[in-house]
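J.: Listed below are the structures to be examined.
Quick note: the coordinates plus some simple rules give every number you see, no bench work behind them. What you are looking at is a predicted structure, and each value in this text was computed from that prediction instead of being measured. Cβ atoms are built from the backbone, for glycine too; each structure is taken alone.
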Structure I
Amino acid sequence: MLDAATASWEDVSAAIEGGLVAILPVGAVEQHGPHLPLLTDTVLATGVARRIAAGCDGLLLPAIAYGDAWTAEGWAGTLSLSPDTLRATVVDLGRGLHRMGVRGLVTVNGHFGNREPIALAARSLSELGFPVLHLDYPRLEAIAAEVVESPPAGPGFYHADEVETSMLLALAPESVRLDRAMPEYPEFPELFGHEPMQLSAFSKSGIFGDPRPATAEKGEQLIAAIAAESLRLIAIWRAKWGI
């Protein structure tokens, strides 16, 4: 693995000659209840991306720290990019990687709201002949069902809960304040997912689920399983494109 945060241009140039693919974490600056920091999604995406980059000998890029977090703007601290801005940012970075000879790009997304902008960016880059694989913690729902104790607040909905809290305990335990953790299972409005909606309209704490049973050991299991599934998909993708 080559970490772009500490590498020189000569390091990158030499690695490109070996058929390098880049790994780009994409996170968000968004509320995560009273017990987790605003940068939770970015820290998690970076940690998972680092594990993936090590497994495929990739170029780990610095994370895009901001994302499309419009749904959480009802809480102080959340700062959001528009979908168009995020899409354009990923496209611009992809173009730069393509220009310098990197063979392909894998995005590791840590925030639900980023999915559509990243997918649209991937489509634009593929039209330029630059392969992009966009990953959103593959098989997370099945993995979480095996690892954690508490049920999710909604199908596939993990936010400031046992899943995210466990993962952050594994990656940055000093940033977790478990003494502030509390359970909240908001009642999702019937039109949720069918119209634009602020989460603060039906959640008081910003927690969706029960973070109290979280442990670093569970977090490590989640991260390891997500990384393993990601590496499996990357191997298929690289074989398809011959990279």
Structure II
Amino acid sequence: MQRKSWLAGLYFLAAAVWATAAQCQPLILAANPQAPFKFEQDGLLLGIDLDIMRVVLGRLGIEYEVQLIKSDKRLQIEAKAGRIDMLLLYSKNEARQTYLDYPEESYVDLTWNFFIRSADQGKFTYSTLDDLKDLRIGATEGISYTEEFWNAGFKLDLEAENSLQMNKLLAGRIDAVPLNTIATLYRAQIGGYRDQISFLPKPMKSKAYFNVFSKASTHPDMDRLKSNYDDIIRKLKKDGTIDEVKQRYIGSSS
């Protein structure tokens, strides 16, 4: 009887230790570093996605760890194996849906807009590409843009490097140039020229990106995170938290 009692106590202790370990197991967030969404600066992990996920996981009381991994192939391998619980900022396609669960809510549309000088705001309108045919349009060789863009008959000013386009725009050598919207606004914000540029409101192209869950994850809080994630993101959109986070990195979105 004493031996049975001792074994029962041992089993209870083992179960308690396992439960405590499960509670302390951090949720692994991983991403390819890309400012302003997720990046390291002066030893700090920063970015729009990381700031928003801090709020989401904080509301749920879930401990987490962030891994920035430059190899997309390795990110996918680790997610498929369940060693990564969430991947940040992923577009949706059929192949990825075999090993990733996508939420309903996205708070980032990666868009390309036509950037112009602030001084030219109101001078140009863009409803169709035909509206821009009289302008000097910057473009970079090797960037896909869209098939319609390349076939639009623009007066193109071509460059080999995309990094040269903003200097040309600010110098007045081109009138407009299509650029990745959020990344361009971030560079302008930290570069001190945000007030010198604007963009035409209609995107040239746009695609929703998501924070996604590994189907192979065995984290004990994964089901709770999945069931609450969309509701929290909707609330953060409604109360302005997401807009505030974005504004910290890219300034005004207009």
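J.: Taking distance in nm of label points 7 Å out along Cα→Cβ at positions 45 and 101 from the coordinates of each of I, II, which one would give 2.9?
T.: Among I, II, the structure yielding 2.9 for distance in nm of label points 7 Å out along Cα→Cβ at positions 45 and 101 is I.
J.: Supply the structure label, taken from I, II, corresponding to percent of Cα pairs over 33 Å apart with the calculated value 18.
T.: Only structure I yields this read-out.
J.: Supply the structure label, taken from I, II, corresponding to relative contact order in percent (Cα under 8 Å, 6 or more apart) with the calculated value 28.
T.: Working through the options, I get structure II.
J.: Computing P(r) over Cα pairs in 5 Å bins from 0, in percent, for residues 37-108 alone gives 3, 14, 21, 21, 20, 11, 6, 2, 0 for which of I, II?
T.: I
J.: Match the computed value 2.6 of distance in nm of label points 7 Å out along Cα→Cβ at positions 53 and 77 to one of the structures I, II, and report its label.
T.: It must be structure I, since only it matches.
J.: For helix-only ellipticity at 222 nm (-39500 (n - 2.57) for each DSSP H run of 4 or more, over all residues; to 500), the calculated result is -13500, so let me know which of I, II that is.
T.: Clearly, the read-out refers to I.
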